[in-house]
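Please treat every number below as a calculation from the coordinates, not as lab data. Only a predicted model underlies this, so the values are computations on that prediction, with no experimental measurement involved. Cβ atoms are built from the backbone, for glycine too; each structure is taken alone.
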Structure I
Amino acid sequence: MKIGIDVDGVLRDFCQGLESVVKKHYPQYLPEDYKGINNWKLSDNFVAEKSDLQKIYWDEYSKEIMGESPAFEENVEQMKRLIQYSQEPEGTSDISFVCVTSQKPHARHHTLSWLGKYGLNFDTVYFRKGWQKWMVDVDYLVDDSPNNFENWVRGRGMQEGFILMDRPYNQHIKSNHRVYDIDSIMDIIF
């Protein structure tokens, strides 16, 4: 069995990284009543166009956001333990964990460095556009993206196999499998 794990929103707090950069370098993009990122459409969270925000996280500050954003510590610790256990001879060798993430080619090394920094030693890392993640040969995909959920359901013709990591911006998704931490995925799989 192969289980795919997304990075941003599951292991890495992309929203916190983006928010920190915006507060430091583009405070004019923060609305007066800013309460954090709670809408998947990023431009609805800031006083900025989508292209302005993409320029920040894809270009100008990709290293700070993709390479230095904080981890969801509990998820990272749980993931390290599961990866290590699956790779040990006495572990669950019938399960493998792979990374399935959407990153721009010029910034992929930041994500690989970030994974290494946190000791997340996936045997395989798939870089796929979000809408293509459903095509990766995995039995399950743990992801936070409403768009990736919809693409999975449309592409595979069912919800089964998609495990939604709970986040403020995906509350409208009616998922059969919503989790709050990495350990909870094992309850769904077994």
Structure II
Amino acid sequence: MNAPADKAALRNRLRALRREEAERRPGAAKAAARLAPVDRLPAFACVAAYHPMGSEMDPEPLVRRLAQTGAMVALPVGVDRHAPLQYRLWDGSDPLTPDAFGVLCPPLSAPAMRPDLVIVPLLAFDRTGARLGQGGGTFDRTLQNLRASGRVFVLGLAYSAQEVEAVPREPHDERLDAVLTEAAYLEFGD
């Protein structure tokens, strides 16, 4: 199998599918409701979300639910296109500014955080916890870096239609611990 070529073809197909799903379904609120009860997850001190781009499912309803448990919220900051993301505290009051990727993020003056739950966007997932992202490897580098310094739970946020039979994997690809869709919450074992 030629994973890079397979991934490129799959990305093109899944981008279109995700756009269609985003237009048809109010997925974020339904997905947040699927995480009932929140106590199915371990307690998290710091929840890292993302600022949605395009048709990515908006993590805000889920983050609001998790913040009610007392968790702090952080957003990623890209300072270099080839480095792992940094996470900065975000309380909702600081204005967001574009990072090296042009994604809105907290200012660099916000306190650095080490999340123990990272919510990630994706184009596709499978039942083994494999995740297909945009292709830059940014989240893979970031998750590898976080996992090297301790436990982190990685939760993919997607539409159920983004599930595929098998995501082509390469050695550097980091797995999800779980995925949350508008239809289900799925945990993946080791």
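Table for the structure above
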quantity: Rg/Rh (Cα atoms, Kirkwood Rh) derived as 0.96 - corresponding label from I, II; calculated: I
quantity: Highest-scoring label, criterion being distance in nm of label points 7 Å out along Cα→Cβ at positions 80 and 152, among I, II; calculated: I
quantity: Among I, II, which structure scores highest (criterion: relative contact order in percent (Cα under 8 Å, 6 or more apart)); calculated: I
quantity: Top of I, II by distance in nm of label points 7 Å out along Cα→Cβ at positions 128 and 160, largest first; calculated: II
